[in-house]
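Structures given as structure tokens follow.
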Structure I
Amino acid sequence: MKERQELACSIRMLERAGIVDFNGHASIRLPDGRGLLINSGASVRSALTEADIIAVDFDGRPLEGAVVPPMEFHIHSEIYRRRPDVNAVIHAHPLWSTLFSSTGKPVRPVIMQAAVLGPIREFPAIASINTKALGEALAETIGPHRVALLKSHGSVIAAGNILEAFVLAVYLEENAERQHRAEQIGDPAVLTPAEISTISANLWKPNLLQKVWDYHAAKLTPGAAG
């Protein structure tokens with residue numbers, strides 16, 4: 001299935017980029033509405049294959065076999081329940097972005113690519129999102145937006161498809177790193193609302209998103225890019 005291949009590829013690319021580590025997960029909503037595809041909880045993110053992608057319902061019950069999802073599958077299921085416009089979710093543990101959530105300092109749009117992130121929501125509790133109630137609270141926090149930071153924990157991306165979600169995860173971390181580095185020198189320029197509107201319209205195009213995917217896919221071993 002193409003969806004399994006793309007999902008496995010996205011997680012390997014995120015791991016190579018240092019955005020996903022030994023934990024972290026990505027999912028795609030099943031077209032039939034029964035649940036989602038997600039990497040298994042036991043999967044090795046640095047060596048993940050299509051065989052590690054499993055199908056579960058929105059309560060985490062396997063739709064095939066007996067392999068269980070990550071404990072934090074509630075991040076995905078509760079966003080899908082709340083957001084019919086979302087068909088892909090990523091939960092990652094990016095270094096630079098998490099530094100900001102750990103200190104309570106906001107991530108500001110300091111590079112052009114950040115224009116497509118939209119408002120970055122902040123989930124205030126330091127917690128593993130391993131219950132339905134916490135998943136519901138997170139889904140409420142992210143609301144209609146694309147990005148949320150979990151305090152001292154990581155990031156959550158909600159998007160229309162896995163390509164969009166992957167690119168947003170990359171842009172979030174690139175922006176956070178450059179903001180941090182720029183602040184060691186001075187006060188970085190922040191995009192104005194007018195600049196965000198113009199730049200976002202220019203950058204949020206399928207061919208430009210695909211360019212980011214292809215760049216990272218080329219770093220995988222030959223034949224693994226999908």
Structure II
Amino acid sequence: MILNCQQIVKCFSTKVVLDNVDLEVEEGEFFGLVGMNGSGKSTLIKAILDLSNIDSGKINIHNISHRKVRSRENVAYLPDRFSPPAHLRGQDFIQYMMRLHGSVCDQRQIDKVLDGLELDKMVMRESVNKLSKGMTQKLGLASCLLSGKSLLILDEPMSGLDPRARVLFKKQLKQLKQEGVTVFFSSHVLADVEELADTMAVLHNSKIYFSGKPENFKKEFNSENVEQAFMSCIEH
């Protein structure tokens with residue numbers, strides 16, 4: 001097991017955001033965390049990465065407590081509001097992130113990922129503060145894809161991407177799956193979860209309402225697709 005959350009409780013003042021949340025992510029699987037805006041998805045991800053303290057519970061990454069830095073040595077993270085340093089050019093940011101990750105990629109590998117996301121060389125020479133939201137998001141995704149890490153934690157990774165960019169990114173993710181990379185991602189786009197996730201969890205009203213395979217989710221709520229099942233789940 002690559003990620004294990006047990007009985008996670010997180011409160012902001014008197015508001016309970018995470019209420020005894022349990023999650024298990026197996027090595028090599030794609031795990032989709034779904035929920036409405038404000039459901040606590042980003043809070044849970046920040047707790048996993050020890051960017052936000054938890055009130056109680058236990059989190060292990062690679063069987064090591066999440067409080068220990070070494071637990072995250074093989075983790076790459078893309079936040080939901082990704083904003084790279086404005087003074088860097090796109091190509092400089094990629095090189096900077098690869099050094100931080102300790103990633104060793106030759107230019108051919110870099111070009112393959114950038115071409116796969118349609119980040120051309122002219123765009124990469126631009127200062128990142130001149131890039132559109134979609135291009136900026138692609139830049140963050142590229143840095144994760146090139147990280148060489150065994151676990152990618154992506155918070156709303158397709159936010160700001162147009163339909164073509166979404167297709168291209170999903171193609172890149174499927175390639176990583178063949179390489180055995182584990183991806184834990186949050187999304188409120190349920191069609192993406194149905195397409196990509198081996199396992200999914202529904203976070204609603206601070207609790208996990210369902211955790212399991214998308215096919216089982218649809219069967220449990222007698223629905224044709226994950227979107228219909230989600231509505232039945234949260235209204236149940």
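None of the figures in this text is laboratory data; all of them are computed from the coordinates on show. Keep in mind that what you see is a predicted model, and the values were worked out from it rather than measured. Cβ atoms are built from the backbone, for glycine too; each structure is taken alone.
One table, with the values for the structure above:
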quantity: Of the structures I, II, the one that -12500 was derived from, the read-out being helix-only ellipticity at 222 nm (-39500 (n - 2.57) for each DSSP H run of 4 or more, over all residues; to 500); calculated: I
quantity: Identity of the structure behind 1.5 (criterion: distance in nm of label points 7 Å out along Cα→Cβ at positions 175 and 215, calculated), options I, II; calculated: I
quantity: Origin of the value 22.4, where mean count of other Cβ atoms within 10 Å over residues 39-46 was derived from one of I, II; calculated: II
quantity: Computed 17, 17, 8 for semi-axes √(5λ) of the Cα gyration tensor in Å, for residues 71-110 alone - originating structure among I, II; calculated: II
quantity: Origin of the derived value 22 (relative contact order in percent (Cα under 8 Å, 6 or more apart); candidates I, II); calculated: I
quantity: Read-out distance in nm of label points 7 Å out along Cα→Cβ at positions 143 and 191, computed value 3.0, structure in I, II; calculated: II
quantity: For 32 (percent of Cα pairs over 28 Å apart, calculated) the corresponding structure among I, II; calculated: II
quantity: Top of I, II by FRET efficiency 1/(1 + (r/R0)^6) of positions 119 and 207 (r between Cβ atoms, R0 = 41 Å, to 0.05), largest first; calculated: I
quantity: Mean projected area of the Cα convex hull in nm², for residues 135-198 alone - highest-scoring structure of I, II; calculated: I
